[in-house]
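All of the numbers you see were taken from the coordinates with simple rules; none came from a lab. None of these values were measured; they are calculated from a predicted model. Cβ atoms are built from the backbone, for glycine too; each structure is taken alone.
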Structure P
């Protein structure tokens, strides 16, 4: 599964997890809808019942840079197939156990013509897989808390980065070393509760996921190949505006700056790979997600949503981010669910991430533009039993 993951919407986090959430702008902290809920707020698993969900998203990013009037496409690989899986079971009316399997990833670029002025390809590829077993308890009929253990696995490769060798603490571990992998773990905790007949609130926190080092790229990533997964947290609200209409909002914070290899500025002292050395210069992201769900009939639910957040790359950091142009800010989503009978359902979700350009000085002179837009289309099958 891991090779198929390559999502870059909010930095390198997905805009949502589970097809219902993806169709509603990514909301889910206070609105659990399927067995993927533990990826957003594990407390929600107490309210989704016994169910199994399996989905596949087809993700199509378009990446381009422009330097000195010349354009370079980073779309050597332009389609990613992203499966997810969720299972939840109520052990008793107040206790749920489950698992959600999903991915991040999005530092993926493949330049068939190197923007660094040398022959051959250049690019990077990062994939991240999470397996998150969860437990959720209803502490009252309307309130629940939950915890998920995030077991993480990630792979990375880089090639064509020889022009950075003079900046590296270990040029032999900078580029062209094939795939390297590491694993680690962290925790996500959450609460959700219905505070009135029409209003549900939620809150969630995911710790920094401490990962093993990418030893083969310890001359590239700060702190000798360290590449932890950032802490993130958020709050949400869902309102039943009418018997058929639910509106929801999430506010999410992603602490990219807390990971040295991601957050350290390119101008940090020391060479690439050194303790406290240069990174991608990403700032933290605060993302606002808004979504609506309308029950059109007994068998059809329609969804839509938007999300927005200042992209993480400052104009001063475009040089290194030629490798990871994660500049997306605004998303529009649509989706729906068809009830097939017998507890079975099919959901679909579409996402468009609007084109965004970030311009800044290139370290070798001149100006560089990072440009990106994205689409994804997915479907999932759900079975309530």
Structure Q
């Protein structure tokens, strides 16, 4: 689990932005009591028709009423965030907005979609049977299970890494997160429930409400179960559009333009990685977007690691020159190094110090040795500090007492 801590900030912020946009694009449809489309692109293209169908006119449906409830929830949450008295900080804006819109919907008996709660939770339980265990011998099922476990684990840990950047409180224990998810999913399989995974929306809502510890996530489940069991009739009065308004507000908060501008301090590449990750998530899926962000980060790292500064300098002693190399001499720099070697006059003693090299691979060494052999007949000679060579080839550049070893 700890390996997910190496996720670059640009990828994390881009992931949050992409998820935020997806939430907004899908939930604006729900705000107008229409079903969202399966992809972000489809939701974007269908948005004008959804709004047009919800406009108040003769024989129009209740979409505009639902939209008003959702918009009212967003307005209350925004106003509460800006104007909330210090003594009432413990009241979340989402709770206030949903409660207010639910009261209005009940008072006016508005014809909008409301939350559906199963009459008997026990009917939803599908206990595992001996016949189900026999399916474990199916290779197709095993491959699908491993793929699902990997994707769910990656989404959970990426969400945990993102949430850690949203607050200054307790940090996530990634190994514990994986263990908890594994145990939870075994219980889900036993009960016939869908697999569970960590998602950014609920955690983001917790942070925005002022939560400081992991207890907030546990209480999410406790309160949800308590309301479904004890107060299901109350839940059935909540307009779905109001809950969609909460998600739209949360999604907008996930798109952090301040973080995007802050990445500009480190150059254009982090900003490009942010944008590419977000857009890939919006137009494909979460895992593809994150993998693209990782690939761009590794590409930048490879480019930086392969940089090599080459300069050819005349020494005070006549007929002696120095080939100064700084950085990493890899096969990518063989063409540039060849061009410089071709300019060395015949009969020159060429010194190649290695003190400024972090790494040199065999392709560059073979190039130097080939140059030495092919030019030996005209009096040229190659001088390399062999005591430093082994460490540079192995990529070990330890420095002791200020002297490169």
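Between structures P, Q, the calculation of Cα Rg over 2.2 N^0.38 Å, for residues 109-324 alone yields its largest number for Q.
Compare distance in nm of label points 7 Å out along Cα→Cβ at positions 117 and 133 across structures P, Q and report the one with the greatest value. Kindly include the intermediate steps, with their values, before the conclusion.
Numbers: P: 5.4; Q: 3.7.
Comparing P, Q by distance in nm of label points 7 Å out along Cα→Cβ at positions 117 and 133, the maximum is at P.
Ranked on distance in nm of label points 7 Å out along Cα→Cβ at positions 173 and 333, which label among P, Q comes first with the largest value? Please list the in-between numbers first.
Values: P: 3.9; Q: 4.5.
Biggest value here belongs to Q.
When helix-only ellipticity at 222 nm (-39500 (n - 2.57) for each DSSP H run of 4 or more, over all residues; to 500) is computed across structures P, Q, the figure -500 traces back to P.
Here distance in nm of label points 7 Å out along Cα→Cβ at positions 29 and 293 is compared for structures P, Q. The highest value is that of Q. Across the set P, Q, distance in nm of label points 7 Å out along Cα→Cβ at positions 189 and 277 reaches its highest value in structure P.
Could you figure out which one of P, Q the value 61, 25, 20 for semi-axes √(5λ) of the Cα gyration tensor in Å was computed from?
On the way: P: 38, 21, 18; Q: 61, 25, 20.
Corresponding structure: Q.
Assign the value 7.6, calculated as distance in nm of label points 7 Å out along Cα→Cβ at positions 69 and 341, to the correct structure from P, Q. Working shown, then result.
Working: P: 6.7; Q: 7.6.
Structure of origin is Q.
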